[in-house]
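Visitor: These are the structures, in structure tokens.
Any read-out appearing in this document is the output of simple, stated calculations on the displayed coordinates, not a laboratory observation. If you're wondering where the values come from, they're calculated on a predicted model, not measured in any experiment. Cβ atoms are built from the backbone, for glycine too; each structure is taken alone.
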Structure I
Amino acid sequence: MKKQKQKTPTNEQIRAKEVRLVSDDDGHFGVVPVAEALEKAKEKELDLVQITDNVVPPVCKITDYGKYIYAENKKKKKQEKAGKTEVKSIRLGFSISEHDMQIRAKSAEKFLNEGNSVKIVLPLKGRQKALQDVAKEKMGLFLKMLEEKMEIKIEKEIGREPRGLTVSVIKK
């Protein structure tokens with residue numbers, strides 16, 4: 001079943017006896033009876049919209065209902081967008097050159113500046129698994145290159161996984 005959207009009470013739907021009245025342009029009117037608030041809204045040819053219901057008396061605003069809903073939806077979308085972070089992956093090779101590492105560090109810097117988290121992966125195959133110390137040094141060198149470019153925070157330390165080494169970093 002779909003969730004029922006909780007509709008914001010407007011005009012005659014407001015059940016409180018008194019409301020704290022606020023207006024877009026005039027500011028704050030204080031605590032007034034609902035009938036008086038409705039009159040003021042009708043004089044301005046606008047709607048009386050209940051903003052909060054968890055306080056006594058509830059806060060109501062004289063505004064255009066359509067514009068109010070539009071602004072609220074826009075605010076929600078902006079909050080949802082700000083909360084999302086992606087995990088981008090940078091893959092290093094066991095025998096990667098220093099120049100290639102610098103290029104990958106530049107890509108990681110771009111991802112971090114966009115607000116993403118970066119997972120750095122160094123896969124190990126065959127006999128490379130026996131040389132984990134060398135692989136950790138490569139990973140450390142890459143992290144130093146990245147730290148020279150910007151401040152980073154290591155989210156997850158260099159760790160061993162079945163296919164190689166990984167580390168996760170975010171922007172400080």
Structure II
Amino acid sequence: MASVHVATTVNGDVTEFVCQPGETLLDVLRNRLGLTGAKEGCGTGDCGACSVTVDGQLVCSCLVLGAEAEGRKIGTIEGLADGDTLHPLQTQFINHAALQCGICTPGFLVAAKALLDRNSSPTEEEVRFALAGNLCRCTGYDKIVRAVNAAAKDVRKQQARVKKAAGKRR
């Protein structure tokens with residue numbers, strides 16, 4: 001079987017890799033690019049542990065072929081923090097003890113970020129709906145929902161500071 005050359009952007013970095021036609025994006029991320037944050041929980045798209053974004057849309061990377069990343073923008077948990085500065089979601093997951101074993105945590109964080117990128121003021125129902133594709137066996141969903149709601153407040157504050165600073169430059 002002929003290998004496939006793929007040029008893509010992962011977490012803002014232009015990246016190229018070669019994969020097999022039937023190789024999943026999850027396997028490419030973990031085994032070819034060394035990005036091991038996304039986990040394989042089920043391999044059928046039911047648990048959300050392998051969640052990433054493709055062109056801003058949340059997907060289960062176990063259901064996407066690596067070759068489908070050609071020309072796309074991929075976002076993983078490794079791209080959430082800005083250097084040593086944690087994303088508000090990461091900070092609030094810690095503050096609210098919204099993680100334990102860590103298998104599901106990257107998927108929840110990526111799914112929550114996808115939600116906050118399109119809606120920085122979600123209701124509790126919207127948070128629960130956005131996270132419905134992610135399963136956790138350890139922590140319990142209430143802590144996770146509280147962490148996402150707290151992070152949403154932090155994101156709105158950041159957005160307001162950026163908007164205010166942009167207004168001063170004019």
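Visitor: Computing Cα Rg over 2.2 N^0.38 Å gives 1.82 for which of I, II?
Guide: I
Visitor: Upon calculation of percent of Cα pairs over 16 Å apart, for residues 14-69 alone from the atomic coordinates, which of the structures I, II produces 31?
Guide: Structure of origin is I.
Visitor: Let me ask you something else. When distance in nm of label points 7 Å out along Cα→Cβ at positions 86 and 134 is calculated, the result is 3.4; to which of the structures I, II does this value belong?
Guide: Clearly, the read-out refers to I.
Visitor: Which of the displayed structures (I, II) returns the greatest value of relative contact order in percent (Cα under 8 Å, 6 or more apart) on calculation?
Guide: II
Visitor: If distance in nm of label points 7 Å out along Cα→Cβ at positions 46 and 158 is computed to be 3.4, which of I, II is the source?
Guide: II
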